[in-house]
Structure P
């Protein structure tokens with residue numbers, strides 16, 4: 001096992017995290033304003049979960065984002081950091097997460113953000 005291998009896979013070898021390029025466009029809006037627009041998103045399918053789209057940080061309006069103190073750990077992906085998006089007086093609290101130092105098995109999601117569907121509007125166009 002590598003020094004940065006995900007411990008979850010050793011404990012549960014039937015679990016999977018499949019990462020592939022999404023061939024369409026991902027738009028993320030908050031209060032009607034676009035906060036992310038990407039044709040370079042990744043589609044992440046993890047066993048037991050719906051597909052999640054990860055958007056490259058360069059396609060996210062990070063000037064509207066504020067990193068929060070929240071962090072969580074996934075045994076398959078690593079430690080997640082969270083971001084609140086602010087437009088005027090409105091806040092989408094902890095609306096996005098990012099694995100800034102993911103485990104080796106999912107290294108391709110580094111520098112990408114994923115968004116909670118119940119905190120912002122995520123639209124995919126095939």
Structure Q
């Protein structure tokens with residue numbers, strides 16, 4: 001969930017049109033070249049293709065998603081950045097319906113924002 005988008009949707013009323021702009025930093029972050037890694041090709045299925053999204057579980061058991069950038073003879077280069085990393089986003093919205101957030105939704109968004117602040 002994008003906290004900037006959540007903030008931009010606050011107090012929206014039915015029928016209202018709104019443009020919400022998020023900088024790359026507010027959205028999915030800046031593109032980080034350090035998130036491009038080389039991975040042994042033999043550890044991937046033989047049908048792996050350029051552009052494909054794959055999940056890899058690290059030795060510590062953490063699963064991460066990567067996009068295949070290039071296939072080399074013994075290795076593949078994988079990109080761990082979000083596909084929209086480094087891009088400013090603009091949401092053009094029109095509220096067809098509007099309602100107050102439930103307590104559960106409010107608590108969930110508070111937890112998301114707190115997690116983002118800690119990272």
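A short reminder: the numbers here are calculations on the coordinates, not readings from a lab. Predicted model, so just to flag it, every value in this text is computed and none were measured. Cβ atoms are built from the backbone, for glycine too; each structure is taken alone.
Of note:
- Mean count of other Cβ atoms within 10 Å over residues 24-31 derived as 15.2 - corresponding label from P, Q: Q
- If helix-only ellipticity at 222 nm (-39500 (n - 2.57) for each DSSP H run of 4 or more, over all residues; to 500) is computed and equals -1000, the structure in P, Q: P
- Looking across P, Q, the calculation of P(r) over Cα pairs in 10 Å bins from 0, in percent that yields 13, 45, 32, 10, 1 traces back to P.
- Here distance in nm of label points 7 Å out along Cα→Cβ at positions 16 and 32 was derived from just one of the structures P, Q, and that gives 4.3; the source is P.
- For the set P, Q, ranking by mean count of other Cβ atoms within 10 Å over residues 48-55 places P highest.
- Answer label among P, Q for the case where relative contact order in percent (Cα under 8 Å, 6 or more apart), calculated from the coordinates, equals 36: Q
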